[in-house]
1. Match the computed value 1.14 of Cα Rg over 2.2 N^0.38 Å, for residues 18-113 alone to one of the structures P, Q, and report its label.
2. With helix-only ellipticity at 222 nm (-39500 (n - 2.57) for each DSSP H run of 4 or more, over all residues; to 500) derived from the coordinates and found to be -7000, which of P, Q does the value describe?
3. So FRET efficiency 1/(1 + (r/R0)^6) of positions 42 and 98 (r between Cβ atoms, R0 = 35 Å, to 0.05), computed for just one structure, reads 0.95; which one of P, Q is that?
4. From which structure (P, Q) was mean count of other Cβ atoms within 10 Å over residues 146-153 calculated, if the value obtained is 25.2?
5. Among P, Q, considering only mean count of other Cβ atoms within 10 Å over residues 58-65, which has the greatest calculated value?
6. Given 20 as the derived value for percent of Cα pairs over 29 Å apart, which of the supplied structures P, Q does it correspond to?
Structure P
Amino acid sequence: MEAENLTRHIGYVLRSLRKERRLTLDDLANLTGVSKPMLSQIERGESNPTVVTLWKIASGLQVPFSIFLQGHEAPHATIIRQADQPIVLDDGGNYVVQNLLAIRHPQPTDLFASRLLSGCAHVAEPHGADVTEGVWVKHGELTLLLGDERIALHEGDALHFQANLEHTYVNTGNSPCEFLVLLVYKNRPDASSDH
């Protein structure tokens, strides 16, 4: 999905979710911690939100992150061609996230391919008590900061944790780190209505 189309799609989905829940922009701002003007710009397709902003919105609305990035699913099988896998840049392009899969039934699950440049860090907001996050390092070195804990991961290493606290990905290596992130939403509704 092209960046301009993705920005409009995110706005459409956000507005649809807000209207379905009969929320005002003020209500949504209070739920998400994102300012009312920013939410309004996103809804109108005038602002391309960062990964952190989208996470705040998804967490506040208690929907999977990928609901903003994916279209409709076919009833029995969904093919997502590489050209249609949305890419979101954050931290000035130092952190790149590509939505590979968004599974809605029976339990919402998202799979992302991520890349973090050497010497860079990305702070992730808490995703909620009902979210388990898994990380698998494909290439490079990655350190995860989970509260006071510092966990070093190398190529082929994996980790899973409750994603209800702020966590930071740090590339401690000399080359870009490529890794997969799996998110499983335990108690969230399907949330695939018309999105």
Structure Q
Amino acid sequence: MIRVEKLQKIFRTEEIETMALSDVDIHVKKGEFAAIMGPSGCGKSTLLNILGLLDNPSAGKYFFDGEEVGALKESQRTQLRKGNIGFVFQSFNLIDELNVYENVELPLIYLKIPATKRKEMVKAVLKRMNIGHREKHFPQQLSGGQQQRVAIARAVVANPKLILADEPTGNLDSKNGLEVMNLLSDLNNE
């Protein structure tokens, strides 16, 4: 599914060079559930941004589903990301001006899914996430746990091959954090 070899990421300014990732090797097979753990500032989010095709490594190779992504043009990387990768962020990244339904529907619009099919897919995932009763609510009207469920629904609505979750429980209490981790585990098992 994903494989990285000797991955490096260096951030440079005029005064300083920071090695965020140094010779990282990872191999995650289809169906596996992997956690990247470490102290704050060790490069976890940087690695997830590279795996999610939001950033490029400074060196090394990255293979997604057997294809080396370093050789792809930006437009090809965008297409690969849109159709295959779902993101769950610690800060939820929901759009305040859109209600729950519209936030979850957004990736399907980008994928040009017809409206009737979008409605079916959104309703199904909201039901699965136990948040369908809040579909007309806006993010600021939801609890942290509910917002994270919406963020997960948005990440999985298009059935991506890969879900990347960057500290998905970081802004939640322990009860909601456990529920979110169980939900992600259940989704992986399906």
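1. Traced to structure P.
2. Source structure for this number: P.
3. The read-out comes from structure P.
4. Of the structures listed, the value fits Q.
5. Sorting by mean count of other Cβ atoms within 10 Å over residues 58-65 in descending order puts P first.
6. Among P, Q, the structure yielding 20 for percent of Cα pairs over 29 Å apart is P.
Quick note: the coordinates plus some simple rules give every number you see, no bench work behind them. These numbers come from a predicted model, not from an experiment. Cβ atoms are built from the backbone, for glycine too; each structure is taken alone.
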